[in-house]
Structure 1
Amino acid sequence: MPDKLKGGLYMRTITNLNKSWRFIKKNVGLPDKLPTDWGEVDLPHTWNAVDGHDGNGSYDRGCYWYAQTFQTPKQPLAGGRVFVDIPAAGQQATVYVNGKEICYHEGGYSTFRADITDACVDNGENLLVIACSNENKSSVYPQSADFTFYGGLYRGLNLISVPETHFELMYWGSNGLKVTATPTQCGGAEFALESWVVNADENFTVLYSICDADGKEVGYSVRPADNTAVKIFVPDVTLWDCDNPYLYTVTAVLQRRNEAYDTVSARVGVRSFSCDPDKGFILNGVPTPLRGVSRHQDQLYKGNALTREEHFQDAKIIKELGANTIRLAHYQHSQDFYDACDELGFIVWAEIPFISVMNPDPAAHQNCITQMKELILQNYNHTSICFWGVSNEILIGGISEQLVENHKELNALCKELDPTRLTTIAHVSMTPVDSPVHNITDVESYNHYFGWYGGKMEDNGPWLDNFHEAHPEICLGLSEYGCEGIITYHGPNPACKDYSEEYQALYHEHMAKVLDERPWIWSSHVWNMFDFGCAARNEGGVAGRNNKGLVTMDRCTKKDSYYIYKAYWNKEPMIHLCGKRYAQRAGETTEIRVYSNQPTVSLFVNGELAQVMTAQKVFVFTVALKEGFNSILAQAGSCKDSMTLEKVEKEPDIYVLPEVNERAEGVANWFKLAGDLDLKAPMEFPEGKYNVKYKMEEIAKCPEAMEIVAKAVKLATNFDVRPGVGMWDMMKSMAPEGMVNMAGNMLPEGFLESLNAQLIKIDKV
């Protein structure tokens, strides 16, 4: 494109309105002027920055008000339009300008805009007011889920001023430009471009320019504004991949003779991809197993009100891990984070918050459709996105013919809007191998927590192999797996549900190896990259959060489990000594674990060489410590890591979660309630009595039965499950049988039978 146009002045202006808003955490109704008695906040803002994860067991879910004034932006020509641009408002929002209702939007994670021109005054100040609500609404997803639904204008707000003729701003929050870049066999690429122009006549044209990463123009075309679609061939392209995320810049300029009216652009890469049941994910013709993490969009005491810099910080921490894929759970994330994924080279799974429980109300299904349209159309140009996710663990709430049909409709919608990408789904662990929800999406994944919520970690590999054998036609992934790790808890004998940093590390050691041995698994995503807010949770002595992250919620501490994946996935030489926070140790000997991607590790204790070991990724040394302080050094080539350990007579009480011992005692005492019952006899289900197969919401109608079940579930899973408490909305559709079975071999034989024996004594209400 000619230099004059590259540096020209366009009529579009974007005004950031993030500073000095008035906010009140009361549902006071619409003000007629800027309130002086409301508090002052800057955007991005959420009112749940603290209570969304502070452990108080609940968080503020209400309808609260924001207010701001602004001057109407001026266009040089008559007929200009002004739009309010809201990148997200959790979870519902109503926009008013000068007392007039402009628009209402449902869904807390997507961009929406409104034309406010006719409500603005020509001279003087305008009053912009937004009522924002994170109250539960039955027609808006997510309905219930294992994370906090933060409220607020948490991605900021802009005004966009454009001339009367401009690129479309009102099509599902998209930017009016669509780019599809496809590599060709000759080493070039075909760029299929299309844009949408409002109020154009025959005098308007669209000028397209494609520039490489150095700013050199490599493609150009001109189209009439009423027929903008074109294909431009670019020779000798550089392909985008995870190690070299090369991006081209595509610009569309709306031109009227010698005047440039408006412009939009997109940064895109050229790549091809596919999935094969036996070869896994294939990028640019090369089998590339996707190994990475899931991510939620919140940070400690900031909630989801993150800046662009904070989004990029998260992406860089994940890149340091060596991951090549991110599952963006369980909703549309910020454009800033998608930009980071494009620039840093991640393969992204993007999804809507159709999660846990389906509401049969047609209005709720329509909300799914709306959120899917917004997700795809707003993010079509992000090269990093290769998969659209239609739902997550939706069978927690049971299956129905309607649920299956809704999934088919969502999948078809994805294919209609974007035939270039693949669709996927995340199945809850209990989804049967022969379930009708299989073979709807292009590829599939399971969320499995064997070794935490049920079974043993050793069950993961055989389960994956057995499914692969039963369904050789399905591309299978592992969309969630993980366990809690709290950096306070330590011990020499880590075990499931002790919440120790050591058990979390052992678990991920095993899982990293399981996945490394199965490259046909098209993707795997650790749950989770970071600890995140979940006000309903109360586990491991840390309430209000899910603590399965490889990194703490404040981003200050990378747990030992982080480094096992760095050893497997990061190509740069590294070494890590585990157990730095297990700093006081008792016993004649202690175990020292080292993670490294180098073949040989030397361990030094108090300056003396203790042992040289050759291994794959995990090096386990047994050493004797002297009384008092001991210096430990691990070395592999030029890589070194060190720590100090103190030998003590007794390890600190803080290293053991009191709940661990209490739970063991509780399970032992539980059997006293069963009396002399023959727990080896087949379970009975007499008519008119409760049993373990009834759903929780049915059992809750009887306080006596609910009390027994709540105690059993607490012992089995460590969850408090009662009406209105914890994750009740998500779990009320489950039966005690399924919830107790989540504990697998962590419970003694006869536990489920003893629960059923108590329930069948109680008359059904």
Structure 2
Amino acid sequence: MCAKIRKKEALDFHEELPRGKIEVIPTKPLRSQHDLALAYSPGVAVPCLEITENKQNAYKYTAKGNLVGVISNGTAVLGLGNIGPEASKPVMEGKGVLFKKFAGIDVFDIEINENEPDNFIEIVKSLEPTFGGINLEDIKAPECFKIEKALRKLMSIPVMHDDQHGTAIISSAALLNALELVDKKIEDLKIVISGGGAAAIACADLYVSMGVDVGNIVMTDSKGVVRLDRDFIDEQKAKYATNKNLHTLGDALMGADMFLGLSKANILIPEMILTMAVNPIIFALSNPDPEIAYELAMSCRKDIIMATGRSDHPNQVNNVLGFPYIFRGALDVRATTINEAMKLAAVKAIADLAKESVPDLVLKAYGSNTLKFGRNYLIPKPLDPRLITTISPAVAKAAMESKVAQINIENWDQYKIELQERVGIDQRLISRIITRAKKDPKRVIYGEAHEVSILKAAQQAIDQRVAIPILLGNRTLIQQLIKENELDLGECEIIDPIEQEAKRQEYAAQFFKLRQRKGMTHVQAMKFMLNVNYFGVMMVNNGEADVFISGISNDYPETIRPALEIIGPEPGIDRVAGMYILSNKNGNYFLSDTTVNLNPSSDQLVDIIGLTAQAVRFFDVEPRIAGLSYSNFGSAKGEIPKKMAKAVAKAQVKWPELLIDGDIQANVALNKDQIEENYPFSKLSGTFANTLIFPNLESGNIAYKLLMEFGGAEAIGPILMGMRKAIHVLQKRSSVSDIFNITAIAVVDAQEQEISERAASD
């Protein structure tokens, strides 16, 4: 189920500069007049003339081969209906985001003010020179059938109406695996479909392609069973009209093997399910609420196999499992169409992937060690990084075998590597963390609840069920801000230290005992307990909460000091450290120490290396570590290269399995070719670093801030490593997104600590 979205929040998200969700970014350097001359006049004339000689050269010299047009007239948008082209644009931009995120495909969204099918067809046809493929979106039935059919015939690039075929492909994969589990033959399957729209008809068509007997399909719509004796039936529905003595959904379901719902909520009742055949397959795909509630359906029979469109139940039928990867494979072989063979190849690839052993990172993402092929796992999860390397090659191969590919892939292993590099296989890191957090939300204290961004992040944490927020601060001010910003935090616990005389006394006594031989007096301890950072950390220390997050309005040292004084580092760890994750199109990079240690010694750097390696593995990534300096393996003298080389050598002895080298310059560490060419002896040879250890705080702090501002990288952090409890210190003026990400990380941190403590006590 999607998180609850508030009107203002959604509007603010889209209005924030730059407005919308997509932008165009140059892919070539434009640093000089010469670069400009190459990009435009006179240099641009050269590829123009090459394309004049051979139109296929457009794929060679332009972005056409990786560009999909997401095109709509806004006549059937999500659950909103015919809202028009302008109003559909946010949806189309969103579709573009999914193409980019999951398959590295660029998108121009085009909203066309034309409802007449023939005119719409002509407009889209004229766009063929621009795009490598066309994704038709949110066009109402029956016009969508005519439009897609015509465009597929008229255009020499892939055209797919995802509303039809996306659902059909994913549900078909789930159906194949369900049939295997219940030992039923597809040719004998009796199917009842609720809904007569584009998706329902496309599903029926694909099921027939897979072997379902068309005579065994009964379709129902708002008027009941689609029968031959109706006064009028459109061409698409007519294929599934029946002359059987069936009039209602209940009639049709008696003895049926499968129910496919693509209609509306709560039209399927338990009494109907009870009349179905043994081991009934129920795909209730209406969103956000299915045709029957999952729990209700599962309670009425023990032999049900069920799928929905929701993420909070097993077997989510989600189109994102399909369209990015189908287009990826089609584009990569320059397919002239997306044919049945390619769709069926996608179906089989998805179905087969569900039978493979699930990687640990997926298990962790979904908080389960039991994900394996079965009734509750028919199809892969959307965050499975193997989808692109499974589906896209299958689609590309089918295009080649069915003779619609214009180029052939020779080296499939290399192709899979290229697919991973297109999206950065680790780019879904924070999504996996959020999913893990949802499995066991923890009590999170926000120490600066007087800040609006903190309250908004707390709202997100509730809506997405990643945490149980506790708001710490001035009660009156917090309540006022909640009201002013129209937030739904009424059930959130608010703790005002000024009101907590007894607790302050208790905490002060504990704090005094901890610090009495370090100059602390009881009077001072009482005063400190008015400070939300000290009060909140003490709550976590006493087990009254699991996580403490603060720092948005205070300097970092000021915020971390209470945590160090009261909680301290993990047993066996002498110091804590701070790490940032920087994400760009190439993947995720881990930078340490960026926030805590001013000028660590070589021995202290070894500790930081150990903490960082552990933290990187926490994110399901194997660290490849570079110890940075201004030297390459002793090429320059000085204290920093000497210190770093010594630290790396000690770390190699302490953790011989760790891939680490240095001292090394940052640009070399990140460049595979440079390492191989100039330093083939390095342990990083053949790869490149994804984890950077800085020699001191000034270099690390300056580097990550410059990269954030100039490098176009998205930052996650800071992540405090080595604390005995889940304490995380925010950077000043962190955004709502930053705070929410840290919340999810902190919750998973607390989960892991709880597991470790439990294991130690057993």
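Just so it is clear, none of the values below were taken in a lab; they were calculated from the coordinates. Quantities reported herein were computed from a predicted structural model and do not represent experimental measurements. Cβ atoms are built from the backbone, for glycine too; each structure is taken alone.
If distance in nm of label points 7 Å out along Cα→Cβ at positions 603 and 635 is calculated from each of 1, 2, which structure is the one that comes out at 1.6? Matching structure: 1. When Cα extents along the principal axes in Å is computed for each of 1, 2, the one that comes out at 93, 68, 48 is 2.
I have -6000 for helix-only ellipticity at 222 nm (-39500 (n - 2.57) for each DSSP H run of 4 or more, over all residues; to 500), calculated from one of the structures 1, 2. Which structure is it? Here the read-out was taken from 1.
If you rank structures 1, 2 by distance in nm of label points 7 Å out along Cα→Cβ at positions 19 and 587, which sits at the top with the largest value?
On the way: 1: 5.9; 2: 3.9.
The maximum falls on structure 1.
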